[in-house]
Structure 1
Amino acid sequence: MAKLRQRLGGKPAEIYAPYAGEAAVLLLDAIGKAGADRAGVVDALFGSQVQGGILGSFDFEPSGDPSSGPVTMFVARKTFRPFAEITPAIGLVNAARG
């Protein structure tokens, strides 16, 4: 998110735009690898390993959840404004998953 804020030069971004952008990149990459084979696209998505993407670096758990990655906290004003970005330790993420 910090990279996106820097590229926008202080202009506001819709709060879920980075997630949509990362999802689009991953889906297009998976389609590029698997073509029209739906099962192959799913396999390619689950095998994705993102390094330095829009949302940082992460991969996917067998459940489909992303591994530990950054979480952006927002403050509600007239609009939601980014307050802080944290990356929880993998141990905390695993504990939350049960």
Structure 2
Amino acid sequence: MIGGKVLTVFKDQLCNGVNIIVTDRLKFHPVTTGIEIAVTLRRLFTAQWKVDDYSRLLVNADTLTRIKQGESAEAIIQSWSNGLNSFKKAREEVLLYP
């Protein structure tokens, strides 16, 4: 259901899926998991998976481009390191509590 409307895009079609059960939320990394799933979908279902539809969830053009180009999840996540380190440094300066 989106916006109060029931979606029937795949009505009467068999849709397979994945059920993920998180057993240790402190060790679970949801963003890494999402990128791993996206990279795998792109690799396994290149023609069928509408990768551009992923952009509304991802909201990061560079990462979407990297997924389209077939980069590994590890390489994509590593590409964020400079920006993430800069953010952490700036955040540290304004935190009230360490």
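Every number in this text was worked out from the coordinates using simple rules, so none of it is lab data. On a predicted model such as this, the values are computed, not experimentally measured, just so you know. Cβ atoms are built from the backbone, for glycine too; each structure is taken alone.
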Computing Rg/Rh (Cα atoms, Kirkwood Rh) for each of 1, 2, the value 1.05 comes from structure 2
With distance in nm of label points 7 Å out along Cα→Cβ at positions 24 and 40 computed for every candidate in 1, 2, 2.5 is reproduced by structure 1
